[in-house]
1. Work out percent of Cα pairs over 25 Å apart for each of structures 1, 2, then name the structure with the largest result.
2. Given a value of 70 for percent of Cα pairs over 13 Å apart, for residues 53-92 alone, point me to the structure among 1, 2 it was derived from.
3. Taking distance in nm of label points 7 Å out along Cα→Cβ at positions 5 and 69 for each of 1, 2, which is largest?
4. When distance in nm of label points 7 Å out along Cα→Cβ at positions 85 and 133 is calculated, the result is 5.0; to which of the structures 1, 2 does this value belong?
5. 1, 2: which one has helix-only ellipticity at 222 nm (-39500 (n - 2.57) for each DSSP H run of 4 or more, over all residues; to 500), as calculated, at -4500?
6. So relative contact order in percent (Cα under 8 Å, 6 or more apart), computed for just one structure, reads 31; which one of 1, 2 is that?
Structure 1
């Protein structure tokens, strides 16, 4: 691996470690037995809209359909989402976010207020905010090039 390759590896290694550390902080504060994977699905539905099939969601998260089916079942039991028959495919379902799901999502976000405040106070809001456009470009590139 050349120097550029090592730099890219170090970059993704740091992102992976940051993800692990941030996930642990978040998991410790999530309300009522909610797991990070459950929150991730709620967050996806809030950000990008609902009315998606379990298969489309599994593809978006790059997890097996069985894993997504389990996550959906947990959130359905909590009344955070509801499943409806697919209008054109009788074998499939469509996932919809409920008001309870929106409330649970908001509670999860609120649970992070103290850690976010501390991070902002200690590191400064600009340091993180300045990175967002570059990270969005990298995320978009990787999303468009999933098979590389």
Structure 2
């Protein structure tokens, strides 16, 4: 993570914030997410029934993949934050697109590019970044999301 003086924050817009390590999505994680969210659709939790689908087996919930963004972001070496950071908070999303299923056993990683920084109030910076979650060995990403984070410095 790079703490950057407010006067130079705009210099980082359009630049990569790095990538996370690869992270494996196993059936135990998918089952735990299903239990937490009460989403037990068979495509996620029933390997025998899921074999009959075009995916040939179970897949991760799209929202499980999305929920990994904070973890992945924490691993990005080039993540930019305002100097004097007191806290950051999730502000929402401008866009989320689920583009490809994450098959059980796959490994995923996040990559991010900083799109925009807006100072909403003195010391409050709204960052917009495009996050792509790639699936190892696949040409199409699992998802692309424009994630908004408010930083307080």
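Where a number appears in this text, it was derived from the coordinates with a stated rule and is not lab data. Note that the structure is a prediction, hence the values are computed from the model and not measured. Cβ atoms are built from the backbone, for glycine too; each structure is taken alone.
1. 1
2. 2
3. 1
4. Source structure: 1.
5. So the calculation was done on 2.
6. Source structure: 2.
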